[in-house]
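Alright, structures below, take your time with them.
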Structure P
C-alpha cells in the first residue's frame, strides 16, 4: 500500500492538485484521499483503482514469484 500511496501523492502534486481538488475531480471523498496518501491498509480496492485510473495507472495482480525475478 505504501507504493500506491506514494504514486498517488506524487502524481497529485505533479498535476498541481490539492487533496481537495483531487477528491472533487476524481469523484472520491476527501477523507478517503487523505487516508490513501497515508497508506491506510483498509482502503477499498475499488476506490484505490479509481484513484489510480485518474492518473492513468492500473492495478494488476502479479504472482509474487514473478516480481522476485
Structure Q
C-alpha cells in the first residue's frame, strides 16, 4: 500500500496494490475510487484533500506489524 500527498495539486492518493486501474468512479465530490479489471478497489484519490482530511494526524497503528515489515 502506498499513501502519497501531492501538495502542488492538494491530492491524497492511496494505492492499495500495484494492479492497474481500468475504471474509476467519483463516489463523492472530489473523491474517486479506482478499480482493476476484476472490479476490485485498487486506489482512492481525494482532491482538495486539505479541506477533507486531517493531513497532520496520520495514525498507522496496526499497519506496521513485524509480519508486514
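For which of the structures P, Q does the calculation of helix-only ellipticity at 222 nm (-39500 (n - 2.57) for each DSSP H run of 4 or more, over all residues; to 500) return 0?
Working through the options, I get structure Q.
When distance in nm of label points 7 Å out along Cα→Cβ at positions 6 and 54 is calculated, the result is 2.1; to which of the structures P, Q does this value belong?
On the way: P: 2.1; Q: 2.7.
Clearly, the read-out refers to P.
A value of 2.2 was derived for distance in nm of label points 7 Å out along Cα→Cβ at positions 22 and 46; which structure in P, Q was it taken from?
For distance in nm of label points 7 Å out along Cα→Cβ at positions 22 and 46, the value 2.2 is produced by structure P.
Also, I was wondering about something else. Tell me which of P, Q gives 31 when you compute relative contact order in percent (Cα under 8 Å, 6 or more apart).
Structure P accounts for this read-out.
Each reported figure results from applying straightforward, stated rules to the coordinates on display, with no laboratory input. The structure displayed is predicted, hence computed values, not measured ones. Cβ atoms are built from the backbone, for glycine too; each structure is taken alone.
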